[in-house]
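Below you'll find the structures, each written out as structure tokens.
Bear in mind that the values in this text are calculations on the coordinates, not laboratory data. Fair warning: this is a prediction, and the values are worked out from it, not measured in the lab. Cβ atoms are built from the backbone, for glycine too; each structure is taken alone.
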Structure P
Amino acid sequence: MEANQSHEYHYKVDFYWKSLAMYGAALLIYATFKGSIEEKTLTIAITDPIVLLLACFVALSAISLFINHHARRVIAITEDSIIFKNRFRERIVKLHDIKSIILVKDRRFKVNTLNAVKIKIHGRRRPLRLRPSLFDHEEALIADLKALKQNIQSLKG
């Protein structure tokens, strides 16, 4: 990582858009098939339990999309710190406050992918868990975390 340069990684909300679109399409298709066409008018069955269930899924997907998009979560990695930002606050973890960075690989598959990153911090009981796959530019984020891990090891060694 270059000197005094910050790399920012934004939280992905693609999954929420896709789930909202899928549930919405399923709701429209099912409600249309369940309804009836009489005298050139289409009536949609709203009291059907499956329509109500799909409507709940659409509503929950829309709420979770709004909350996660509104939060604006960002991770910024600099040469000497990690900054966790969201719409309401910012938390800076300096390099000398970090005990270790552990890269946890996914054991279920034989593919060499990271499932999570655990960041142990002095004065904190449990480590921070970070899932790189939930952020844009996953590979660059992992590379920056590995560089930070090497900086921590060089400080302690």
Structure Q
Amino acid sequence: MSADLDQLAFRFFKLFAQCEYALKAMGYGRAANGGMAEADWDRFANEVGVLLLQTNNQDVVKFRTYLLECPPKKQVWVNGQVEWVDVPNTERSAQILFSHIRRVRNNLYHGGKFYGNWIDPERSGKLIACSLQLLQHLMLNDARLRATIDGDAA
């Protein structure tokens, strides 16, 4: 299972990185601290990502429902120790959905999901799979995003 989860995480990382590049290339970027370029995921979620909330595709409904109802936890410092805490989750917006997808990425990238072995591999796999499937659906159903990722954008 660990090798499968590693491969799933790799596929998610790759598509996430492609999307982050595409957002900036499509004009969904902004200057962060010190002028550093970053993707404006919130504006993208409101203008394009909202398609994930509007579709009746049963797979998309299943994936977004899981992320919205069982969102990834976040790491916080409590008495000098890193702990996982639940994320308050009552809002059902595109911004919140993409916030959860970004947290899945952040938890993976910043080492919060494994210490030599995957932490809660079943849940980790489900969060990664749902996030990957949602990004794939969006890429396949938004011609501009797909063209930018594929290098075909004018």
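Given 13.5, 39 as the derived value for Rg and Dmax of the Cα atoms in Å, for residues 67-138 alone, which of the supplied structures P, Q does it correspond to?
Label of the source structure: P.
Tell me which of P, Q gives -14000 when you compute helix-only ellipticity at 222 nm (-39500 (n - 2.57) for each DSSP H run of 4 or more, over all residues; to 500).
The value was obtained from structure P.
Could you figure out which one of P, Q the value 49, 42, 34 for Cα extents along the principal axes in Å was computed from?
Attributed to the structure labelled Q.
Have a look at P, Q and say which one yields 31 for relative contact order in percent (Cα under 8 Å, 6 or more apart), as calculated.
That value comes from structure Q.
Comparing mean count of other Cβ atoms within 10 Å over residues 35-42 across P, Q, which structure shows the greatest value? All intermediate terms of the calculation are to be shown ahead of the outcome.
Details: P: 8.8; Q: 13.6.
Top value of mean count of other Cβ atoms within 10 Å over residues 35-42 goes to structure Q.
For mean count of other Cβ atoms within 10 Å over residues 43-50, which of the structures P, Q scores highest?
Values: P: 11.5; Q: 18.6.
Looking at the calculated values, the largest one is Q.
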